[in-house]
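Quick heads-up: structures coming right below.
Only the coordinates and a few stated rules stand behind these numbers; no lab work does. Remember, it's a predicted structure, so these values are computed and weren't measured experimentally. Cβ atoms are built from the backbone, for glycine too; each structure is taken alone.
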Structure 1
Amino acid sequence: MTPRLLVLDDDELVANLIRTYAQDGGFEVQVAQTAAEFFDRTGSWRPTHITLDLAVPDMDGIAVIRQLGAARCSASILLVSGLGGRVLDAAMRTGIERGLTMLGVVPKPFTRDQLTAALLGRSPMLARPSVPSEIHRSDPSGRWKPTDDDIGTALRRGQFRTFLQPIVDRVGGVRGYEALLRWQHPDRGLLAPALFLPEIERGPHLTDVTKHVLQLALSAAKEVGLPDGQRVAVNFPATLLYDISLADELARICADASVPASQVVIELTETGHISSVTDALDIVTRLRVKGFEIAIDDFGTGFSSMQQLARLPFSQLKIDRSFVSNMQGSEESRTIVDATIGLAHRLGLTALAEGVEDRSTLDLLRELNCDEFQGFYIAPPMDVTALAKWLDRWDGWPPS
């Protein structure tokens, strides 16, 4: 099938230049100079690729991106713009967060080689999606949401699963795994966490699910093997840091599983939602005293806080994938990652980068002296059977 490119640009000279270059590269091309015309053609012509100028008179490019996201557009989108780099980075993140396939950015003026390489996915400056897509079955309307009763039933009937994603160090040694929750729904298949975690976090089962995930994670890690020096990491909402008995309960779960607390990393999410910093300090300190490692997750985004980093006794800092995945296409993201690694080391913390999706990103992180790495380039989240096979094959860099 010949790829189809739809160009949205009100500058006729630029639009015709894109048309010429793309046709020479084997694309069928149509041009729209207004947003109304553009959306009419996205529906009737169904392009495989889109080039988008953010400064279209009748609708700004961000509004176009929002509408494309709402329509679940499947085309690969390339921004072609003369706007500044920070604006383009923000536009890229807007598209990514709305589920669009964002190819990257070509600044105006551009050459034939720059444009065609970007359209064909060969540009070294392409920005990548911050969250790899994950296949799952769900309600095709996208409107299904589990009820509290659904979640309670899933707990009682053992429908939740944990997949383990390997974490490796600078020389390719396996340092441990992050446990990631899945729901094996009897009617809807294997569900990704985005389909149900928000409901769990708002409902009455959050504490029970969190403890259950730790039990599942320890069982899976033991089954595949968790020798001394390796750890299993479990996500833990910081909103639960109000119960002073929590450290004892988590230590009991580890003891029941015969796994030392020192081999468990509690990854705290949304630290800005801590209701009482005093209680949180007590609980996190007790966890550290009992041997648990504590990581601040998704550092630099959402509610992660420099203030909490200073107050609470963390041992690891996880650099959010949104910065890691955009390092090569964004000088700002690279600077933030570099500074975050330096901050972690000056505080005596381990720096772990998540969202490592290709070799060039890995090499750049190693140049910046990052300690540990996690991402689809190394391995996806896997069940125990798949992970055991991966471990048999894994022999360090480069991945097979």
Structure 2
Amino acid sequence: MTNFLLVVAILLFILAMGMPVAFGLGCTSLILIHMFHLPIRLVGTTMWASLESFNTLSIPIFVIMSQFLLDGHVGDDLFDVMNTWVRHLPGGLAIGTIFACAYFAAITGSGAATAATIGMVAYPAMIKHGYNKQLTLGLLAAGGTLGILIPPSIPMIIYATVTEDSTGKLFMAGVVPGLLMTALFVCYAVYTAKHGGYTPEPKASWSERFKVTFKSLPGIFLPVLIIGGIYTGIFTPTEAASIGLVYTLFITMVIYRTIKFTDIPKICLKAVPSSCMIAIIICGALLFGRVMTYLKIPQALTAFVTENKLSAATFIIMMNLLMFVLGALLETVSVVLLTMPLVTPILHTLGVNTIWYGVLVTINMTMALISPPVGMNLYVINGLFPDVKMEEVIKGVVPFAAIIIVVLIIAGLFPQLSLWLPSMM
């Protein structure tokens, strides 16, 4: 445990200096390699291997696909469809917004992209119809968190890469908890909207509903193609990402014609920063994990858990509390990559199903997206419109954060919610 405490002290000191997480992990690794005279070739071989993974390849493809969907305004059409079907219900706009977030999440795998895309359309509409401003902001920020729980999910891809689990099964494990979270968000939004003085909209005619739905069918079919293909085993998650990208190019350039051929280089360049950021974090974190393995720190932690006779339930509760704290301070990808190389051997020793645990981690990371001071979705929503203040967004997400905690507890108490669908694959 002495080495573990030394590693934690060095890492915290470097991060406290203000160094980005990816470089902080890399620098800590280099210091440890020098201190313990480990082979320097670890740096090159580990970084190369971390980006050579077939699973990891799907991440930049999903990022580029979400950028094309964003610039192609596919999210706008999804919002129109959902709103047309439910706008006459109590809190109909709020329901439509959440459904649009859930559906767009099933396309992109990105929480920030979901919040930004749906937020641009939904915020003006909800404010115009008398919805409470804090409710609206909180709803949009929290709705975006569905992007990393409902498949495809970038954090799930990274988790599966580290634990060597099936990405497809992990994707399917997130479906039921994701739908549960969506349902609870809807219930709260409806209850609050009914007490907030909103203005109901007229009920859409059947002809209007079918017209809007038919117009958006190409976009609606995309998550069916991706999730259905993975569930049935027709293609792997990486192949699903590639097919989804080709299909996205087809619908945005040929059917909707919202993107021109000359726009492709510009859109690809927009996706480069996010892809590079994730790649650098993966390199730094996996190098850090490899050094930990050489120093036998995972074995030491496993022995510590075993010697102190910690039960699986106690360990999982402790880890979720730790990840809740880390999630408020670090980016979601960093948290997954920082903890899982150390935790995975302990999970195997305690007999914990790593697919189920991956869902718990992902739900916890949805909380991280709306937890100050680093919560990505808070900044996304705050930056969409000039009249939005950060304190309004933070106050708005509090009840939704409570709902996420409830979903985390339910998913923890009833593992079959997560494991049922993968078992049917």
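Suppose distance in nm of label points 7 Å out along Cα→Cβ at positions 145 and 217 works out to 2.6; of 1, 2, which structure was it derived from?
Going label by label, the one that fits is 1.
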For this session: Taking mean count of other Cβ atoms within 10 Å over residues 313-320 as the quantity of interest, name the structure among 1, 2 where it is greatest.
Result: 1
For this session: Assign the value -25500, calculated as helix-only ellipticity at 222 nm (-39500 (n - 2.57) for each DSSP H run of 4 or more, over all residues; to 500), to the correct structure from 1, 2.
Result: 2
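Given that relative contact order in percent (Cα under 8 Å, 6 or more apart), derived from a single structure, equals 12, which label among 1, 2 identifies that structure?
1
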Exercise. Of structures 1, 2, which gives 0.90 when FRET efficiency 1/(1 + (r/R0)^6) of positions 281 and 385 (r between Cβ atoms, R0 = 41 Å, to 0.05) is computed from the coordinates?
Worked result: 2
Seminar exercise, completed: From the coordinates of one of 1, 2, Rg/Rh (Cα atoms, Kirkwood Rh) came out at 1.01; that one is structure 1
